[in-house]
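Chemist: For reference, the structures are reproduced in the following blocks.
What follows draws every value from the coordinates through simple rules; no lab data is involved. It should be emphasised that the depicted structure is a prediction, and the values quoted were computed from it without experimental measurement. Cβ atoms are built from the backbone, for glycine too; each structure is taken alone.
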Structure P
Amino acid sequence: MAAIPTKLEGCFIIEPNVIPDERGYFMESYNEKRFEAETGTKVHFVQDNQSFSTKGVLRGLHYQTGEHAQAKLVRVLQGEVLDVAVDIRPDSPTFGEHVAVMLTAQNNKQLFVPRGFAHGFLVVSETATFFYKCDNFYNKESEGGIIYNDERIGIDWGMEASNLIISQKDTVLPNLQNSRPIW
């Protein structure tokens, strides 16, 4: 596996070693020792989550606060998504900046989203199955979120707003300036 640093400190694109043969392929999707060696980050995942969505579904931008903050390792099992991580660490030199990565079942790329980041994704294929590992358990009282179209962040989702399918909860999230503090 290779960990490719992004412009946001601590956020990495993970490219696993895929071994194809006449039957298909094999890949190790996660190995704690290799992950630590490649990223310099010690993380212990405790919860796996999976979602299925149709084209145009936008989930996010979400995060957990305080002692319930979560780091995530995200990937696509089927389909294609535009995956976005936003640095919301107040003292970070890249506060409010984001990275966007196309994650597909074909490219097998993953994105490591450290604690102190908001995360979201948009399904760009007809359907997508999204999978992620978390290093902390979900806690409803610690939920935080930022509206997907915050002008300060400036994410180009690559799809007309009229084609987006967004939960009612996500349409009323605050902008970055008015969002819940992470710590």
Structure Q
Amino acid sequence: MDHLVVVTGGPGSGKTTLIDHLAGLGYARTVEAGRAIIRDQRDIDGPGLAWRDDALFAELMLSWEIRSHREASVLDGPVFCDRGVPDLIGYHLLQGRPVPEHVREAARLFRYHRRVLLAPPWPEIFSGDGERHQSPEEAERTFEAMREAYPSCGYEVVLLPRVPVVERARFVLDTLARG
């Protein structure tokens, strides 16, 4: 699945802004699981919110990522994925609990481009909103969890520069062009 390119990192680091920009250039993309699940669960007053049932929230995100992977795998590439299945390994690490074997198996089965783009914490652009309740400190811990999770699954992590979105997109496309 070399055409599925993961962009990951902590909240508020410019991931979705970058993916939105790349989509505006005509590239296919996926939608971030966490935000979508939070919206859906709020709409129905459901139990699958991190602050209500963290384990259920993690399972919903895993299902979302698997579905996104399957849908994106049939598209012409590159397809920019707003997070990926190995993010769930990072999520469990962030929560300080063991990674369930089925999550590791999902990360083994649902593969992406060997280079994963990791957005570092960027305090100057970080902001909370109705779906983002994390603090800048939690954003930093999330970044570190992703920096550990992806290499543990055999991926090469490429740090994104903290530059305006047009330059960041150019960096991404140049990185992919190099193979």
Structure R
Amino acid sequence: MERKPCSQSLAVKTSHVLPPDTNAHGTLFGGKLMAHIDDVAAIAAGRHARKPVVTASTDSVDFLAPVKEGDAVCVEAFVTWTHNTSMEVFVKAVTENIRSGKRKVCTTAFTTFVAVDDDGRPSDVPMVYPETDDEKKLHASASRRAELRQERRKESKELAATFGTDFPWNRGV
């Protein structure tokens, strides 16, 4: 399978923040921004794999600045690292005041996607390689983030086993 540069997976989406997308403070719902992040990251992962992809993990979603009603929000994503069937995708969201033109990074995130075949089973993806200094930085630190994700996933599975599907009052709590 041929290797591909990070830049080949770049996906960008700009949206206008309208009143139904905002909370009582007049800022974009975090969940709405997370939906934009997942959407654009999935496009980047699918563009890299050229196969269907599923979200395996969303981590390090850091909300750095509010996105206000009337602003535009631009979400950019690209594949930073691959491992067999999975891809790490870096996502950056930028808020822009349409009137003043002032822009600010409002969110950064890392997501992981798995490519799947027609039967829904994990499928190999091409390796990715960085070209710019920033891409090289992200690529070099990706294996450590992958280790942390594996540790967190193990803990999540333990929590799921501990708490199960019953509500607390059904467990005698």
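Chemist: For volume of the Cα convex hull per residue in Å³, find whichever of P, Q, R sits highest and give me its label.
Modeler: The structure with the largest value is R.
Chemist: Using mean count of other Cβ atoms within 10 Å over residues 17-24 as the calculated read-out, with 17.2 as its value, let me know the right label among P, Q, R.
Modeler: Of the structures listed, the value fits Q.
Chemist: Here's something else I'd like to know. Among P, Q, R, considering only distance in nm of label points 7 Å out along Cα→Cβ at positions 25 and 105, which has the greatest calculated value?
Modeler: Structure Q comes out on top.
Chemist: log10 I(q)/I(0) by the Debye sum over Cα atoms at q = 0.15 Å⁻¹, for residues 9-112 alone was computed and gave -0.75; which structure, P, Q, R, did it come from?
Modeler: P
Chemist: A value of -1500 was computed for helix-only ellipticity at 222 nm (-39500 (n - 2.57) for each DSSP H run of 4 or more, over all residues; to 500); which of P, Q, R is the source structure?
Modeler: P
Chemist: Taking relative contact order in percent (Cα under 8 Å, 6 or more apart) as the criterion, which structure among P, Q, R has the greatest value?
Modeler: Once relative contact order in percent (Cα under 8 Å, 6 or more apart) is tallied for P, Q, R, the winner is Q.
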